[in-house]
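The next part holds the structures, each set out as structure tokens.
Every number in this text was worked out from the coordinates using simple rules, so none of it is lab data. Everything quoted here is computed from the prediction, not taken from an experiment. Cβ atoms are built from the backbone, for glycine too; each structure is taken alone.
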Structure I
Amino acid sequence: MSASLTGPPTEHCWTGVAHSGESTGKVETIGGAETYVAVPPEGTSPKGVILFYADVWGCMFQNNKLLQDYFASQGFIVVGIDYFAGDPIHLHIENPDFDRGAWFEKHHKDAREMEPVWWEAIQARYGKPNETKYFSIGYCFGAPFVMESCVSDKAIAGAVVHPAFMSEAHIENVQKPIFFSCAEVDHTFGLPARRKAEDILVAANKQYHFQVFAGVKHGFGIRGDPGIENERWAKEESARSIAGWFTRWGSI
């Protein structure tokens, strides 16, 4: 069994600031899973389809909706699977008796069963990978889905933001360009893990890019405080950079 590269979830996984704004996407059922769908501005030819794998707060959390809308504004169709089936972790954080371990175990299993069915339905709607350019992005919980999509021909490029649940094999096996957007303070994917991941990528001559933001913690890419300039800038720059990464590889 491959060694784990990331640490277990921490308090940073279920804390953060809710963002305000009006989301513009819509919710549809695709492959039996509720899916957030955001599309480019009218009259824009899509650059491709982004598969959005959310953190434990789920793709229907307002911050994640706004983030998916941002990627759509940059010219992509964005589809986010609700692999928590309406049961994201933030619904439970005020419950002192909540069993996080049982929640993670259940939803890891459910997500693994739901995602392949959903992916088949996505292809039926938008086209096979040889017909449509697919990209994948994952935050925390969603990172392994991205890494695995970049082993197969599922996605032409991927990005992970403060990732969790990754093994060394995920890094060793990746075949497509992969982008890491990281927090300086992250007990889940901290400095030793980042360096180990980079060592593996360098040794195998993979195509990758790392960015690390000082003064922010795990979760900044979704739940950073927009009232704190550094957190707001890091969140926005992370998303902007990833949109550029996908645009780059989609044009080659």
Structure II
Amino acid sequence: MSTWTLERVVDELLAAETERRDRGPITDEFPGLDIDLAYRAQDALLQRKLDAGERLIGVKLGLTSRAKQQRMGIDAPLTAWLTDAMALPAGVPAPLDELIHPRVEPEIVFVLGEDLKGPGITAARAMQSVEAVYGGYEIIDSRYTDFRFTLPDVIADNASAGRYGVGPVALAPRDLDLPVEACLVEVDGEIVDTATAAAVQGHPAEALALAANALAARGHGLKAGWTVLTGGITDAVFLHPGSTVSVHFSHLGTVTVTGA
């Protein structure tokens, strides 16, 4: 077996995604995969996708709830990339034949009206950059068996990014009290979870600010027009063939995805 390098990490993760197969954590075989190298691998993975014709359209945050952060031993969310190939238009079923073990989680979604780059970004400053707020969902799809991974593993794997969808209602930030915006998750008509957007760092704007500052430390910034998924509001639920997951928001409408 060849020696582990950044390029081999990218090769392994791309192959797992393309071939729709999971694998054990890379850190089981490559203890040298630390957080810095993992983010470099994440960026290299993005570049491979851009070279293949995909277009960078935003960022997503992972591990935004404080409970999940404590479980992973971190004090800030992860950042990862969104490309146009990940976006699911309304009414289009999720292509389960392209995914490994998809799970759906509700999200507060921001669309930026101006560039935002750290350091020193506060939640208030972050919200000034937001043009519109949507309700949405993310389909996470780890390339690791049973979603078992260490922090560097999940960073390199683009924070388990799979697909995402955005609801039909767009509101200006001033028209929402975001921390108390509630969502109700329904699977095939059965209510399975509920929470408010305060589950995301107390306020999704905090997650956006943390993303801007973390990206700045790596030489990146957020761009006007980008989509930002601020992190799961509830635990994720599995999406099975023929099953429908609906997320009902207080003011941001309903967004639905069906497995096909």
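Some notes on this structure:
- Which entry (I, II) yields the derived value 24.4 for mean count of other Cβ atoms within 10 Å over residues 158-165: II
- Comparison of I, II by distance in nm of label points 7 Å out along Cα→Cβ at positions 30 and 182 - largest value held by: II
- Read-out helix-only ellipticity at 222 nm (-39500 (n - 2.57) for each DSSP H run of 4 or more, over all residues; to 500), computed value -11500, structure in I, II: I
- Origin of the derived value -0.62, -1.21 (log10 I(q)/I(0) by the Debye sum over Cα atoms at q = 0.17, 0.25 Å⁻¹, for residues 126-205 alone; candidates I, II): I
- Source structure of the calculated read-out (distance in nm of label points 7 Å out along Cα→Cβ at positions 174 and 230, 1.8) within I, II: II.
- Once relative contact order in percent (Cα under 8 Å, 6 or more apart) is computed for every structure in I, II, the highest value turns out to be that of II.
- Structure responsible for 16.4, with mean count of other Cβ atoms within 10 Å over residues 22-29 calculated and labels I, II on offer: II
- Entry that produces 0.30 once FRET efficiency 1/(1 + (r/R0)^6) of positions 102 and 198 (r between Cβ atoms, R0 = 30 Å, to 0.05) is calculated, selected from I, II: I
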